[in-house]
1. Give the label, chosen from 1, 2, 3, of the structure having the highest value of distance in nm of label points 7 Å out along Cα→Cβ at positions 38 and 150.
2. Quick one: Cα extents along the principal axes in Å, for residues 94-141 alone came out at 47, 22, 13 when computed from one of 1, 2, 3, so which one is it?
3. Given 3.4 as the derived value for distance in nm of label points 7 Å out along Cα→Cβ at positions 134 and 158, which of the supplied structures 1, 2, 3 does it correspond to?
4. Kindly point out which one of 1, 2, 3 the value 1.03 was derived from, the read-out being Rg/Rh (Cα atoms, Kirkwood Rh).
5. As an exercise: mean count of other Cβ atoms within 10 Å over residues 70-77, calculated from one structure in 1, 2, 3, equals 19.9. Which structure is it?
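Values in this text are rule-based calculations from the coordinates and carry no lab data. No experiment lies behind these values; they were computed from the predicted model shown. Cβ atoms are built from the backbone, for glycine too; each structure is taken alone.
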Structure 1
Amino acid sequence: MTDIWLIRHGETDWNRAHRLQGGQDIPLNDNGQAQAHQLARRLAELPERPRFAGLYSSDLQRARQTAQPLGAVLDLPLLTETGLRERSFGVLEGLAIDTMAQTQPEAAAIWRERRLHDPLPGGESLAEFARRVLDSLHLLAQRHDGGTLLTVTHGGVLNVVWQYAHGEPFDAPRSAVIRNAGINRIRIDGTRWHILGWSDTSHLDQAAADDASLPPASHPAPPIA
């Protein structure tokens, strides 16, 4: 049994502009940097903080920049894990979500309709992405069996985790809120995944944005205590 704390990276300019990032290596903006430090301060001051067995992040810099202050205050080396990367959106990367159908209508339809097995041109299918995420997290859980891990990742990864833990199909409409710099906690016990807490952003000075790179949540979920 392994507990994993999964944190979505802080805000970027592309988040604010509602542009799909995917594998593009976009840095945090000033607000995102502030969110990363507020997050680190929150974890440093937690009265009953677990002893983390490791700190992992996606290799993309927006995740690494969010994780670096955590490593500093918790005295943990930062390890990168490519399996925690955001979905590759192929030809849609860099495009504004509101207007991408004008230049990439078929790819935009694959994204909007959450077609499970249709790969985005130049990118991943939803099924390929979900399998990558699950394989990566299962591997980390096995590597640190009995411990608690701290990870920094992306909105699409967190949506896969939420859906898998709730037994939802991966092509179902999104049902979870996934905010920048939010703390999400799960427990992996063999093949059983349990949500322990979700979208905790009480450490942030300002409200954090939900993930626009996923079709909107149909029933936004409140944080779980």
Structure 2
Amino acid sequence: MLNEKNKLNIEWAEKLKRLGTATLYEAQGATGSLDSSITPLARGMKLVGPAMTLQMRPGDNLMIHYALLHAKKGDVLVINCDGFTGAGIWGDVLTAQAQRIGLAGLVVNGAVRDSDAIIESNFPVFAKGLSIRGTEKKQPGKMNEPLLIGDCMIHPGDIIVGDSDGLVVIESARLEEVIHLSEVREEKENVYKEKISHGSSTAELMELSSIFKNLNLK
């Protein structure tokens, strides 16, 4: 759970990483999925932590420099550039600062650059695209206010989990419940896999025969 400083307990963070985004998404009622076009720079990247939200003007990254003055260890910085990929708003220098602070990762509804250097640094970055073009540093934005990315609302402090499958947002108040439901789902799937190893089929286990019949599938 979150402690008084809004940091995620290490044990819970590891559970979330192990359970994975697909299981967490399904367990909380098939909600909280971020735009599937926002992907990790490299397979195997994982992140988990409370969201620090940032709404920025496309093509301008002034607010990132401001936000990093206020970011805390363990935060996941979630930036909405309205999907603009014409400029890379984050690169290797900002990555170095984020790692010094101890950020848990970055999510950008927009583009980044210096991707090879970021991958080599092992700092988890999820972005919509890449662009070698730079940005201006002139425009204001909004920090730690609710963000709407696609059809997913993200509030400051919501838990962000990311892996090779994508990103899921969990309301902080539901964290314990969602972990419990995810573990129940995981156990059910483990039982399925065990039965399949002994000859059962997914159609049998999921009781799909009546649906096949209704669709005249023989």
Structure 3
Amino acid sequence: MSAPRVKTRDRILAAALRLFNEQRFGSVSTAAIAADVGIAEGNLWYHFRSKRALLDAISADFAEAIEERLQLQPSDDGDLIEEYVALLACMQRELHTFRFLYRDRADYGESSPIILDHIDGWYERVHGQLMLYLGAMIDRGYLDWSRARLGDLCTNALVILRFGLEYQREMDPAAVGDLDSARWTVERHLTLFEDRLDPAAARRFHRAIEQADLQA
């Protein structure tokens, strides 16, 4: 049985996302996207009247990915460290998959309404999600950390996880987007509390990070 045919709209979105990531939003025309898909530019306009419409559709996919990741939480009987690293890997894949949204703000200006409407709530919910995982590590004896300071730890972890790749882009633009950049970001966040981890837990963290799927 042959694979189901991919809809033209989905092919356009996939090509636009790839080209925006590779070449920057401001450097890619709708004509170039249409040529990449192998359709006439007028056919692209039937689905998306402008690059801004493409931006809005990609932003909606980005929002869906965030909402899906925010459903993750520690299980009662699972490997907490592996589950936490899986969460971090999911965050890094989002940043990699939709990297032009972060990198090219100067090109496209104001974010899509779907992002503007949700960004504050997303940050609050991600902070709460980190609180759940790191709090569970305290409860299970992996992490020796004061509950009173857990919120500060999660804030600092969120800043590194969210902006680590952008920091590296400023230091070395050629390196951003590769696997080493994602792993560096996750390991840098670990330095916030590694010295307060049980030694065996710290070793498990490093093994899990080394094996994690950090790129889309």
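1. Working: 1: 1.8; 2: 0.9; 3: 5.4.
Going through 1, 2, 3 one by one, distance in nm of label points 7 Å out along Cα→Cβ at positions 38 and 150 peaks for structure 3.
2. Values: 1: 42, 20, 17; 2: 28, 21, 16; 3: 47, 22, 13.
This value belongs to structure 3.
3. It was calculated from structure 2.
4. Working: 1: 0.94; 2: 1.06; 3: 1.03.
Working through the options, I get structure 3.
5. Numbers: 1: 14.6; 2: 19.9; 3: 11.2.
Answer for the origin of the read-out: 2.
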